[in-house]
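K.L.:
Several structures are given next for inspection.
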Structure 1
Amino acid sequence: MTPTSVAVIGGGVSGTAAAYRLRRLLGPAAEITVFEQADRLGGKLRTIEFAGRGFDVGAEAFLARRGEATELITELGMAEQLVHPTQAGATVRAGGRTNRLPAHTLMGVPASAEAVREVLSEQALRRVSEEPTLPPIELDGDVAVGALLRERFGPEVADRLVDPLLGGVYAGRADALGLRATMPALARALDRGVGSLVAAAATLVPAPPQKGTSRPPVFGTLAGGLGSLVDRLAEASAATVRLGQTVRGLCRTETGWRLDLGAEAVLVDGVVLAVPAPAARKLLADTVPAAANAFAEVELASMAVVALALPPDVALPTNSGVLIAADDRHADGTPFTAKAFTYSGRKWAHLAPAGEPLVLRGSVGRAGEAASLQVEDEELVSAVLADLAELTGITAKPLETSVTRWGGGLPQYGVGHLDRVSAIEAAVREVPGLAVAGASLHGVGVPACIATSQAAAARVAAHLLGRYRPTGGTMGAWPA
């Protein structure tokens, strides 16, 4: 018998996790091939050698409260490499001041006025205090996060807290991101009849830990860098990896699928599509036009990570980093170029060996602000160093720098995003042997991408093993 063959298009964490899961489901005889147009695997997970250590210049951590990443890391035998942040807290620069990031909030939405007293003006604090007395919120479909916050609180909660936090996750703006996709728990609380944002946040924010105890860690990473997860997935999948290979077309045949690589056609029995929305749109345009049309509505934002290594005697702040409100300025009125700094050696103990250079990251780029990235690397580094000096007083010349650009790196979960995803899934569900995965669907973080890859692999494997039913069900159980 001819071995079962599956093509995984896209070699990021979603694609490599799908290839690994397919191997577990289909067994050693299956022919699994990963096609990646870049010259390396990993997608937005990228670990480089920097200042004598492995350093992430893409995603640097994952949400540990979701189990998919931790469980996969354990399954792969990498649990001993799992590390969590130090106790150093984060800060936010807003209103010309740098303050600790309030703890008793949900992605910046306050659970009480007292929780955000250090960050907001007295007028804004009154708005927060009075918000529960406003007419109850009744959501009609989806709504932009920023619009809802401004209606209930005025501008400061959105501008000084929620926008910087969402900008760190999505490189997007609160005014353009949809509530249901970016804050699903908050939306569900409002749907249940909790009439105010303050009350909804209060029901969702964890209670302070009891004396002598601590909360479980929120984030995790791998001591060798998150790029090592992709390397291990590729190895464990035993897949054939074809780098520098752009799949230009995808069409069904009588028995499976044909991939057009330009000078070559590849026939396979099943396909997992784990690529950004524009590539998915192009590849599905003829075969699954309804899914292609929905993918076409997913916009992307670009960003860059500027890595800096400073002399070991520099006095970095003791916190883990700082988020920067989009409307904040230098003392002379100059806009900040960076949207955030991560003081990596403060945040992660394994990145701070004694006597070694101090490493940190400056993040640049928000949706709709491409001009900040349209400069040469040297100019971008200079602008980020000027921001660092303004925020911390540090003017030391870096020992090493690195700029990594992520063009179209982050999908934007705009208003109605979940409806677009439902349309994609419904259309793909009608096509046997095909599944989609990746950050354009149910979350941009590593655990969410892994969840989509596992569901996609299970769907394709079920079809190939003869257990697929073309109607009913969903592509998987999508966690919030």
Structure 2
Amino acid sequence: MDDGSPTPPFGNVPEYSVSEISGAIKRTLEGTFGRVRVRGEITEFKRYSSGHLYFSLKDEGGKISGVVWRGSVSRLGLVPENGLEIIATGRVSSYGERSSYQLIVEKMEYAGEGALLARIERLRKKLADEGLFDADRKRRIPRLPSVIGVVTSLQGAVLHDIRTTIARRFPRHLLIWPVAVQGEGAAAQIAGAIEGFRELGHPGPGKRLPRPDVLIVARGGGSLEDLMAFNDEAVLRAVVACPIPLISAVGHETDTTLIDFVSDMRAPTPTAAAELAVPVRDELLADLTHRAARMGSALNRVAQTARLRLDRAASGLPDLPALLSTARMRLDDRSHRLDLALPSLLERRKAALVAAERRMPVAATLFSDRRSRLALDNAALGAVMTAARRAADAHLGRTRLTVAPLQALCRERQARLTGVANVLDSVSPRAVLERGYVLVRDAAGEPVTRATKLHNGNHVTLVFADDERHARIEDRKATTQGALDL
């Protein structure tokens, strides 16, 4: 029956506002689920400038949005990234303005060892492709470091084992940089410690600590999740960039982390790392003593060998005093023979010179013969002239014509002959001697023209115009005191 009142379109179905529905759904989700743990793979990851993290978790059948507020990022326990399978702990809530729900995450953890190993393997391949595991980039550990830097936790037995081992083997100065070795922020602390050791020793305010010669990064054993800080990329790149040789000692002997691949040397345990860092002092002393003994023996052998060679060489040498005495006797003999030979030689040379001189014609006789010949020629020429004159008288006219040239020719020849005779007289040594000069000859018979050629005690021969005399030089200066001893 129609009473004229409006009929509701949906009968008795209640009517809600959008806000009421959104609030009811939010209350239902938060009241029903509360705090949950959700497993999935991170995708669509974004980090906003506000510090909040937005992402999605997916598996084979679905996907759910997630958010990490800025205040919870530091407590997550790992660094989220796309493709990482995790277990997220948080609460489910809705966002009414977009009619969507999301998971507000407070903590993250790796979803089992399989996911961790897959992540480690991806990072290992990446760093291997970059050449960070190559053997040629590894540095040599110093034989005896002065300062050893240790990056480890202050809790546990690791630090005690390292200190005890180094003190027992060879006490060295230790610099400890305490860090967290697992959990949130452990990777950042380890990387910061390695970078801090690298900066030690550089000039700057407060830089009083020496830079270590070698670093040890160590921690005890644990599960794969506990050791993940040493598989962190920031830690590995800090190790690669560190100029100080680094020894890794993470976990037990069977545990392997990526820091073992990039470090310069891997030790199976922290105690083994301390043993690799320093040698045993007693063994070094024993080795030095042994080497010193071997060196002393080698030097003795070398000295003995050299002494034997010297003795053999000395035995092969002649007797020097005997050699000197023989040479001295030979010298005396030669000197005596020389003293005898020189006067004899001089006498022989002098006799030969005198004999040669005696064979030479006397200059006066030579000039006398020439003068006689000239006189004869002159007499003959006068006879010819007289005959010619007589013939001229007999033959008057003709003779007068021919005598004049002939007389002129005779006068010319006579004048020339007289001139030659005068020249011969002027250059004759005998004529010079006749004027009071003396010819001086040395012991060899050679004429002496310079006083510098004569010395005290020299024997000379003085040639006068009529004879010769022997003399001996007493002084170079011919003074009134007497220069010659006749």
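K.L.:
Of structures 1, 2, which gives -16000 when helix-only ellipticity at 222 nm (-39500 (n - 2.57) for each DSSP H run of 4 or more, over all residues; to 500) is computed from the coordinates?
P.N.:
Working: 1: -9000; 2: -16000.
Attributed to the structure labelled 2.
K.L.:
May I pose another question? Assuming 2.7 is distance in nm of label points 7 Å out along Cα→Cβ at positions 224 and 464 as calculated from a single structure, say which of 1, 2 it is.
P.N.:
On the way: 1: 2.7; 2: 14.4.
It traces back to 1.
K.L.:
For structures 1, 2, calculate percent of Cα pairs over 15 Å apart, for residues 176-239 alone and state which one comes out highest.
P.N.:
Working: 1: 71; 2: 53.
Between 1, 2, the highest calculated value is found for 1.
K.L.:
Thinking only about volume of the Cα convex hull per residue in Å³, for residues 88-199 alone, which of 1, 2 has the largest value? Display every interim value, and only then the final one.
P.N.:
Details: 1: 96; 2: 206.
Going through 1, 2 one by one, volume of the Cα convex hull per residue in Å³, for residues 88-199 alone is largest in 2.
K.L.:
Oh, and also: One of 1, 2 was used to compute Cα extents along the principal axes in Å, and the result was 72, 57, 47. Which label is that? Don't skip to the end; give the middle numbers.
P.N.:
Values: 1: 72, 57, 47; 2: 231, 80, 43.
Of the structures listed, the value fits 1.
K.L.:
Where does the value 0.90 come from, among 1, 2, when FRET efficiency 1/(1 + (r/R0)^6) of positions 56 and 440 (r between Cβ atoms, R0 = 30 Å, to 0.05) is the thing being computed?
P.N.:
On the way: 1: 0.90; 2: 0.00.
Derived from 1, not from the others.
K.L.:
Work out which structure the value 13.7, 49 belongs to, where Rg and Dmax of the Cα atoms in Å, for residues 80-127 alone was derived from one of 1, 2.
P.N.:
Of the options listed, only 1 reproduces it.
K.L.:
When relative contact order in percent (Cα under 8 Å, 6 or more apart) is computed for each of 1, 2, which one produces 8? Before the final figure, lay out the partial values.
P.N.:
On the way: 1: 24; 2: 8.
Structure 2 accounts for this read-out.
K.L.:
Given 194 as the derived value for volume of the Cα convex hull per residue in Å³, for residues 72-303 alone, which of the supplied structures 1, 2 does it correspond to? Don't jump to the answer; show the numbers that get you there.
P.N.:
Values: 1: 194; 2: 181.
Corresponding structure: 1.
K.L.:
Which structure, out of 1, 2, was mean count of other Cβ atoms within 10 Å over residues 152-159 calculated from, if the result is 21.9?
P.N.:
On the way: 1: 21.9; 2: 16.5.
Source structure for this number: 1.
K.L.:
Let me ask something additional. Given a computed value of 3.7 for distance in nm of label points 7 Å out along Cα→Cβ at positions 64 and 144, which structure among 1, 2 does it belong to?
P.N.:
Numbers: 1: 3.7; 2: 6.4.
This figure was derived from 1.
Bear in mind these aren't lab numbers, they're just calculated from the coordinates by the rules spelled out. Keep in mind the model is a prediction, meaning the values are calculated, not measured. Cβ atoms are built from the backbone, for glycine too; each structure is taken alone.
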